[in-house]
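Every number in this text was worked out from the coordinates using simple rules, so none of it is lab data. This is a predicted model, so every value here is computed, not measured. Cβ atoms are built from the backbone, for glycine too; each structure is taken alone.
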Structure 1
Amino acid sequence: MNVPPRRLRSDLPFFGGLTAFSGSYALLILALLLGLLAYTNPGSFRAALGNPYIRYSIRLSLVSCTITALLSLWIAVPTGYLFSRHRFPGKTLLDTLLDVPIVLPPLVVGLGLLILFTTPTGQTLDALCMRFFGSHVTFAVPAVLLAQFTVACAFAVRTMRATFDEIPARYEQVALTLGCTQSQAFWRVVIPQARGGMLVAACIAWARALGEFGPILVFAGATRGHTEVLSTSVFLELSIGNIEAAASVSMLMVGSAIIILALVRICGARLRPDLGTGR
């Protein structure tokens with residue numbers, strides 16, 4: 001259909017405004033990345049990677065983020081399914097409660113965890129961790145995991161709920177009429193269709209855990225070679241004025257974030273065709 005030239009002319013200011021607003025924010029992000037690149041070079045990367053403390057923080061970040069992503073998925077799948085498919089008393093209150101880690105200031109999350117482990121319940125959990133894993137929780141590696149998990153899991157839950165909302169309940173109803181139990185319908189019908197969303201949820205939890213700083217700083221500390229992850233490495237390098245090393249570690253995190261975002265985009269694109277065909 002041909003659009004009258006007058007109408008096209010009248011829409012130009014509108015589309016120009018949209019482009020200006022979105023473009024200004026994109027330029028801000030680009031300038032931020034270029035600013036980090038200005039303080040990095042191959043020599044600074046080699047120096048950062050040659051630092052044993054930074055190598056330790058890379059290893060701990062990779063391990064802790066992966067464990068956090070798996071634990072988050074373990075909680076997010078049943079929780080997201082429960083909220084997507086069922087009604088129960090207190091659902092709205094519980095739904096709000098699960099969003100609290102997303103909106104709370106990070107330092108408050110860390111402070112809450114720290115206070116929790118001063119209570120009798122927390123001290124019991126700390127004693128159990130010491131007995132079975134040989135480490136206390138606070139200001140140790142378990143604190144890093146718990147701080148990351150507390151925040152990252154909330155994002156995974158939201159992602160899985162949206163995933164299950166996209167899957168028509170009719171597929172389960174058909175499976176039930178064919179003799180499946182609710183459990184069998186869940187594992188054989190729903191989960192295969194939710195695999196893309198599960199991967200997206202795991203990627204988002206991994207990326208959120210990688211960028212976590214406030215709760216880790218308060219609850220686990222920033223002890224070099226002990227509880228140091230990439231985010232705290234940036235803080236520690238800045239605290240001694242080593243901007244080049246801080247920028248190099250930051251660029252490592254940016255590269256990891258870009259890879260994760262690419263995976264999320266790819267998995268999200270593959271998720272919708274599966275839902276549409278019912279495969």
Structure 2
Amino acid sequence: MAWFKRKEPPLEKKVKIPEGLWVKCENCKEIIYRKELENNFKVCPKCKYHFRISAKERITLITDSGSFNELDPDLTSPDPLGFKDTIPYKDRLKENEKKSGIKEAAIYGDAKINGRDVVIAVLDFSFMGGSMGTVVGEKVTKATERAIQRRVPLIIVSSSGGARMQEGMFSLMQMAKTSQAIGRLKEEGLLYISVLADPTFGGVTASFAMLGDIIIAEPRSLIGFAGPRVIQETIKQQLPEGFQRAEFLLEHGMVDIVVDRKELKNTIAKIIDILMPLPKDDV
């Protein structure tokens with residue numbers, strides 16, 4: 001048969017798959033249907049890897065529906081050093097606000113957990129790595145003072161790379177400021193539960209994050225002061241398997257419990273009921 005009479009097979013119809021429908025797990029590399037992942041609290045159904053979530057997602061996960069009332073949402077950094085690296089610090093703040101949907105790396109407010117009143121503050125890693133500048137320190141301090149004023153438990157969820165270099169010593173001062181606030185809370189006999197998410201490092205770890213009466217960590221979260229690579233290069237020794245992971249810290253007495261994200265709300269509620277029970281008249 002001449003080539004000009006040959007019939008070509010019909011072209012296959014291409015199916016257009018919407019972007020963002022599937023997610024690749026960063027741990028096991030499995031491809032997961034996004035809706036399935038969201039329904040599973042952003043925990044991989046294959047390997048139980050906990051994806052990082054935003055502060056607003058975290059609050060929705062932990063608190064009773066509709067109970068959260070955010071306080072001081074418009075606090076922003078005054079750029080005390082007039083800092084500039086590749087771009088001015090003020091422009092970097094605007095860039096991160098647009099990316100994350102929040103004005104700073106922490107949000108706080110009043111809420112309820114299984115009907116119990118609490119004050120909750122949450123750091124958001126998507127805003128400049130959850131770094132602690134003057135506003136984050138102020139919000140953590142205000143959250144602590146609010147818990148003292150209302151005589152309710154304080155919950156802080158940390159996810160941070162540490163102190164914010166663009167604010168220099170003003171950032172480092174927040175370590176003492178937040179620690180003193182937590183100290184006043186404890187003097188009042190009130191409960192502070194610290195939740196450590198992946199990652200929690202630097203000045204945040206060296207201050208309020210490790211001062212909880214109960215310290216909870218999510219599975220496989222990286223927690224420490226300096227990163228493992230920095231430590232290894234400094235001491236010139238091979239670090240143990242799983243070093244700085246939540247399970248390693250639990251084994252060595254640095255955290256009290258490692259809790260799967262799906263169980264976090266109920267675990268916090270049980271701890272509150274045990275360590276800060278309501279007066280009999282209120283039950």
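Points worth noting:
- Identity of the structure behind 13 (criterion: relative contact order in percent (Cα under 8 Å, 6 or more apart), calculated), options 1, 2: 2
- Source structure of the calculated read-out (FRET efficiency 1/(1 + (r/R0)^6) of positions 108 and 228 (r between Cβ atoms, R0 = 35 Å, to 0.05), 0.95) within 1, 2: 1.
- Computed -10000 for helix-only ellipticity at 222 nm (-39500 (n - 2.57) for each DSSP H run of 4 or more, over all residues; to 500) - originating structure among 1, 2: 2
- Structure (1, 2) behind the derived value 20.6 of Kirkwood radius over Cα pairs in Å: 2
- Answer label among 1, 2 for the case where distance in nm of label points 7 Å out along Cα→Cβ at positions 36 and 244, calculated from the coordinates, equals 1.9: 1
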